[in-house]
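Coordinate-derived values only; no laboratory data. All figures in this text were calculated on a predicted structure; none of them were measured in a lab.
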Structure P
């Protein structure tokens, strides 16, 4: 059956907020409308191309390097010089765009703060516009915040360099409608930020700088290049002023890294190993390939062959072209009430960052300010220079087979139940307006929740799978019973989104039973958001 998502409750009538009045001015609306008219047709065509390619993968084809772009991969060329403000990116912190988070991240000691409108933000209109309002104040140097308990927060001297991640090409913005059609969430987020902040940032040689998510092809990168060039022209910026880093977080994109760098060569500064989304994309892309079923999430580490090759090929590709190769996210958060467990978590972070810096990465990501010093200590010890662009990794030889290598491991009853719990807890919080949620001492966002969701779908639809060492089948009867049990327990547990657990269970049940794996959890749940 096709996905049959239970209808969401009707939206209530809303009144404009002060942030909306200041951010969505008439001039800003005209700017956004122009972006929609110029670029949305190409965006929709590229989304259709994604679907057509996925249909070929579902029919048995495997992703591979493109024969028609071999000349780009084989020839020698470099990206444009990288701005001085981004020469040292050894630790970057990411997080949502609420006011306190922005201040704490800018003060964290990280080199870069990536303000995230995507995986760690639930895109309610209030959250999006408050985020734009907060970032405008941060760029102006006027951001401050006083908490209900009286604590005051303001930005210290020498803050982290600001980068902004808009939503991906696939997400709409239902609150901004042009000619009866919702605008692209990507164009809405990036367009609003650029409209209000590009010129003041450019005058200080601070970009603006962006992270571009969820790209699946170099054609999608070329669309971004045209969008950014148009914005520069409209805002009277020097061509190439707006710089980007692209997250390689989809399986198709790993076969087009050279081509993505080429498409954005006048403005790209690097690629990033968006590993959680990459695992999600591996499952989604190869969902009909029975020989590519992954074991439970806790066993799919960066040391497994297909992930190790992905990260090392990214390093080789970037450094050959003069671009940075950024490492992935450490999802651990401090465990303040258990020193032994906290030290074990920090040891995992150190080991992960040590692997990255030794492999040749130029920097890494953390999700919590307390991890900045941990990651920085590792990179300082093993990367005395600002970056490792001279580490060429010519020893890395990648092929389709090494990038798609199956991962061995097991599926346990505990792992199955943990995936259900993570999905329910995250989705309930997301429906309540939170885009990142601490669950079992990990910072879960849309990417990590998607791993759990797609694993459940793949295990149940693969057929005849059993839990490791048992005769217990992994079937829908067990899923339904476990979902009901976890739903009942969470509905009685104080937690973010507690009142939305029932709705989250409805959505997860429908998505998991559907014959076709839904592309994104957030797309299916988006109608529920105000």
Structure Q
């Protein structure tokens, strides 16, 4: 009888989901919730084959302003220009993403509190003042800079750069620009009137969001969050989550998955056929994200990256959970949000795979068909989270995520290309240069590689207090050298080198830094 009941429940659930999918696909010209002239829902990234809305309240990827009338607000591949989308000549349905946003959850005096940007947002534009939000004004918008339009040819956002809101500055007190396009905004969760979606008490956090597009990195963009506790409460058991509702063209035929070794989560089509993308003559794409740097926690002997600087005796947390769910199981209260962020089901029970509880669902590899793989095509939601940590009043945290889209000759090929793209070597931006001696390290040091264990690449950080001849080498357990990563004369400062271990086998390796008379080695583990 229980088996029959479960079967009937599955049929009803499928009917509900399919009805939701039809309603969603047929209703892409909905009236948006926010039509305010102050809330900024009309600023776009338009570079690197991606066209995407970015807002000033934690939501991105959705057309909340009704600019194009499709509701979803991400297009790929996009090769047009400003005149194209201003005149509504973008091609409908070539969209890999319907909506995405930031989730923050934690406990205050053992009470679960959350702030989420989902289909509606519990964040409001602008910084906090005196532990609370400020009335929205046009200056609390998304500011967009271009790499070729700075001091010599500034746009209005460059001239209006909101220093008083906390926007970043370079050493000459000009807007600190990175990449070919950069968008910046600040928002907070301190308006109680916005906490109606999940009926949660506010956390009291301010978030500065930076979106960077660098054409060096194919079909990718980078999202940074600086999160400040501007309230009066200690937030413990705190998690940061990245939520998304990916729709790869048609919404109802998608799979999701994750790569726990590389901090990657992604969505791909359940087959090579998708009406939207097949009309382009290509296979459907895969959309994915990679956590480059999570929040930092104390860890003796390690070093954590935080917004251009390295902090000794801390480490960056990796992705600590990934889950996926259907439209019928969206969270609807603070506890269900918090359960998802901890890697549990909506109801607080563990996910099970092969009889064992797991915090990472669907961690198999679609290329080989092995492991925990998605087998139920549907309109998916997915979220990766990182935590826990404690955020005391005045504390701050930093998170950096890479988003990429890829198309290959098949749905599985798109996953392979996507993961390769997300794992491409990335030059971490730092604030250390030759004319700032007060910021230079005082001694030679070699940090533990990150991530560790890793597959297939890892980063090795070291510091030198003065210009030196530097050699960084990798050896196997037999003492045989397998790679020379650096053999050069380097300036004083903190440096990072990436090792791609694709050509060597699983095992223990040692990396050695030689800088003048300083020699140090550390162990790392490659798991394939």
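Some observations on this one:
- Given -3000 for helix-only ellipticity at 222 nm (-39500 (n - 2.57) for each DSSP H run of 4 or more, over all residues; to 500), calculated: source structure among P, Q: Q
- Structures P, Q, by relative contact order in percent (Cα under 8 Å, 6 or more apart): label with the highest value: P
- Of the structures P, Q, the one that 64 was derived from, the read-out being percent of Cα pairs over 20 Å apart, for residues 386-481 alone: Q
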